[in-house]
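These notes open a run of structures that come right after.
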Structure 1
């Protein structure tokens, strides 16, 4: 589905609409993919409704409470009664699909590129490990280690490295905007009504005019101030999470998730990237690694 959505941006609007009507080419693949996704989501929604109806899930205070449960039981705007039977399956399906598309594949893609970059930059890896070790809490000496929120908030260099990886390999490589009325952009360019502007986040993250001569280098230090804090950067420059009214609501959650996974993986394991394995992104709405990330995984021994 992501690949077909990507190609819709490259083809004339009338062409892919015709393919959709005739059910040929990539649009036929899109229909089959939608059927698989719908079957999966409707199955989960139906099962969750049954469990909620039978009171097998306690809505508050349970460890297995999840976002699908929240969507179903969220207070309805009218009358304040629980909305488990008030929301249509289609509404819940659309919400669940958004969670899958925006909160799963993007994080997975970002983590793979981050781990590859760190594994091929030993000095960056060493600095991340030194920072983690320096900020371990007293009770965090066990062999297999996961880090709590307080510890994660202290990992400034790791945070900078993740944002640097997202600059070079944004989980959404391009965006488009449509004008409702004619307008003049800050650059002075005139934009007519119903005009579509497509901009490439992937290209913007690699432009010398924006990031300097070393724009192609993976360099977390560019994100850190002399005081050892994250430098504030305009969201219109680092636009991975969009900007203004369209700023991604899940930005903080995404970064916390990535830091939690990355810190645990790097602290416990060492990756050796397989030599001569081709590394390049797919042509898709989410640029996954085309042939995956081939590595030898070694247990890391902490001194």
Structure 2
């Protein structure tokens, strides 16, 4: 379809691609490492804990996307409180999801998963430096074309990430490693609240207040220029991304809860996922996990 044409709505295929783009921008390191240890610790209380996690990790970000779509921008939304509050609030958001916390985490987390693949005798510090420079150079180059992100994240890297995640989760569904155990503290008490707190740590609520702008630009590039049409398509993308995240979160939680009897003391989601992939795919599983983290972190870094 010619993107120069003006339309009032996207086709279902385009809407799906935009939704996958938003999913890819959300789904990074924190999203990968949090559900599995939560489920492992929650054990038989996994279901109520995940309800709280999904409310904070998906419900609030989707509401944030819709709120910004209705208001126009995060600054216009915050202006409803006070102009001074708006300036401070928006600056704090950009700093927290940008140079202060989220962006540096994308490179460091992606590299940590590549360490097992580095040949013996090669300097890890030198490799880390080279990787970080290349990682941010690629992310920066791709981020300079925000209107084209749907072509990259929505049609290539996003679907590739989903396929790899399905491989890891699907293998565990077919052959679980173990069984759920009794809940560990603090999930033995008020599990939904603990899950809610864990879900907020993904930082997706903060990101949602800014990602809507990028999604709106991609929708405009696909030919929808009417303000009401853009608002509707941004909201629809939020719903699609929310559904995809819910499916992935539940899959990762299942991986974690089945390792309750195998690795009861595990506290790191990366360790749990690596163990699951290695159990079913051998050394190839390590490669799969490294690819998952690289794609997830690169997608998020581009968005941020």
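Read-outs throughout are calculated quantities, based only on the coordinates presented, and are distinct from any laboratory measurement. Predicted, not measured: the structure shown is a model, and the values here were computed from it. Cβ atoms are built from the backbone, for glycine too; each structure is taken alone.
When mean count of other Cβ atoms within 10 Å over residues 36-43 is computed for each of 1, 2, which one produces 27.5?
The value was obtained from structure 2.
For helix-only ellipticity at 222 nm (-39500 (n - 2.57) for each DSSP H run of 4 or more, over all residues; to 500), the calculated result is -22500, so let me know which of 1, 2 that is.
2
Continuing with this model, one more query. Using FRET efficiency 1/(1 + (r/R0)^6) of positions 148 and 236 (r between Cβ atoms, R0 = 30 Å, to 0.05) as the calculated read-out, with 0.35 as its value, let me know the right label among 1, 2.
Label of the source structure: 1.
Supply the structure label, taken from 1, 2, corresponding to log10 I(q)/I(0) by the Debye sum over Cα atoms at q = 0.10, 0.14 Å⁻¹ with the calculated value -0.75, -1.29.
Computed on structure 1.
For structures 1, 2, which has the highest computed value of FRET efficiency 1/(1 + (r/R0)^6) of positions 164 and 268 (r between Cβ atoms, R0 = 25 Å, to 0.05)?
2
When mean count of other Cβ atoms within 10 Å over residues 20-27 is compared over structures 1, 2, which one is greatest?
Max of mean count of other Cβ atoms within 10 Å over residues 20-27: 2.
To which of 1, 2 does the computed value 13.2 (mean count of other Cβ atoms within 10 Å over residues 196-203) belong?
Clearly, the read-out refers to 1.
Something else: For structures 1, 2, calculate relative contact order in percent (Cα under 8 Å, 6 or more apart) and state which one comes out highest.
By relative contact order in percent (Cα under 8 Å, 6 or more apart), the leading structure of 1, 2 is 2.
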